[in-house]
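The structures considered in this document are given below.
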Structure I
Amino acid sequence: MRTYVVAGGTNGMGRGLALRFLSRGDRVTVVGSDPAKGRRLLDEAAGLGAAERAAFLRADLTSVAENVRVIKEIRARHDALDGLVSTAIRHFPQRVETPDGYEATFALYYVSRFLLAYGLTGLLERGENPMIVNVCGVGVTKGRLHWDDLSLRRGYGGIKAMLQGGRATDLLGVAYAANHPDARTRYLLHHPGFTDSGTDTLKQPAKAVIKLLARFAAQPVEKAIAPIVGLMDDPPGEGGLLAYDRRRPLDPSLPSLDPAAARRLYDLTGHLLRF
């Protein structure tokens, strides 16, 4: 029996991965913001005969304090982890600033994944074949870090925020691997491609447009998660960082995976780990 944490595990690919792990006999803790969706997932787990192996933690992952609480609760529950999967993402059409002073997309897409990865490393290092999976847009090179305005107080746009978050989370993987050269835990940046993960977090008219596109062009969740499960079960080669677009390994020299930029971003956010 393996033990996994899935952040953003009540929707889309996170939910699909959680149920896949539970169906094969693993133990899963799902983190999400919606208690009703959490209850539904636990009901599905019970239907699989996995009620005793499933847990739900309600948390607002845009909050630093909430991430720290989740980390402490998981540390109290488990002696080891085999995997941490981060899938939580949300589109904010209007700029939202968190109590910590971060733009909400950046807080959810980067800061939360940063805190969970580093905060749970001790447990992961005790796992059998541990891996951190960051479901993201690796391989996409559009967008950039707005170094002088990471919270996008000037000229906010929802797409601009998503692209910045994507570039930040790519650099998170690069920095994590560089900071843990001798670790057993592998770090996977994974771009699943266009997936029918639901439109619950979108507003109209974007919701209707994405729903229509998904009907004709998106892959189902089960197809999207298959490469991730395969890479987690049997990681290829050596080295701490893996970057994949679906089943295709990506060139680590991509400009979006620049080690100097990764170190710069880590230096700007490393103070968050003082808990």
Structure II
Amino acid sequence: MYSVVIPCYNGEKTLGRQLDALLNQDFKGDFEVVVANNRSTDSTREIVEKYRALDPKFRMVSANEAQGINHARNAGVRASHGDFILLCDDDDIVLPGWLGAMDEARRRGHMCLGGLTEHRLRDDTYLFDQPGIIHVPWPEIPRPIGANCGFARQVFDQIGGFDESIVEGPDDTDFFWRAHFAGYPSHAVPKARIIYYVKSDLDQLLRQGFRRGSGRVKLYRKYRSKGMPRMSILKSVPKFLTGTVLAVFAPKRSSMKRRTVQYVGFQVGCIAGSFRERVFYF
């Protein structure tokens, strides 16, 4: 049985379309959808109850003990009934065939899976596709992203779930790196596609990049003894300067503008994180 776990905080504006997409999956196998409600103050509960009235496979569980996506993921998984977990977010949309593609990969014996993300703006403007497995920042240890991934329940139990102390940036990376070192490498599932809606405002992208950079340094402090590489200062400085120029002069709605703004925030976050963690990441 599959358990689709959705961490959710105030998802009333987008949760319904994700639940619609799951309701309409052409999948004959057994699955449930578990919405882990992480202290929502909007109508999230009522939305889930509406879908439960349509199909009892939908249900909501409480994730109120702490604020944070990893706490919600852990609460949802622990309350689930499946022996294989699939994660997606409340503000994205799984595409037709998503469950079937994940099932096919699982039947090939893979224990950790990553699906493809189709990046779009909120108005559905297409930006780019991101592969199911990411090789940054550690090429030898690729990993999925938490918005479109899957793993066996035994993997979750063996490595102790998601680290709830990681609340910024690479909240999902740590889980799949620990799984890798426990003997469960990640595998790409290109046919398991989702629409991944990115931040709309440039200041949001800048802050998101900062959080990711700061979190990257935290990961480096934890994994440097295992061989996680530093960022090359010879490569990062020219990219930072080029990115700053592009962030200022590129067209506002262009993919280049958005990615460079986020990259500038990421670099600044790496610098701040190096001071905070007292470790030289560059």
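Taken together, the values in this text are just the output of simple stated rules run on the coordinates, not laboratory data. The structure displayed is predicted, hence computed values, not measured ones. Cβ atoms are built from the backbone, for glycine too; each structure is taken alone.
If distance in nm of label points 7 Å out along Cα→Cβ at positions 39 and 223 computes to 3.5, which of I, II did it come from? The read-out comes from structure I.
Taking distance in nm of label points 7 Å out along Cα→Cβ at positions 23 and 55 as the criterion, the top-ranked structure out of I, II is I, with the highest value.
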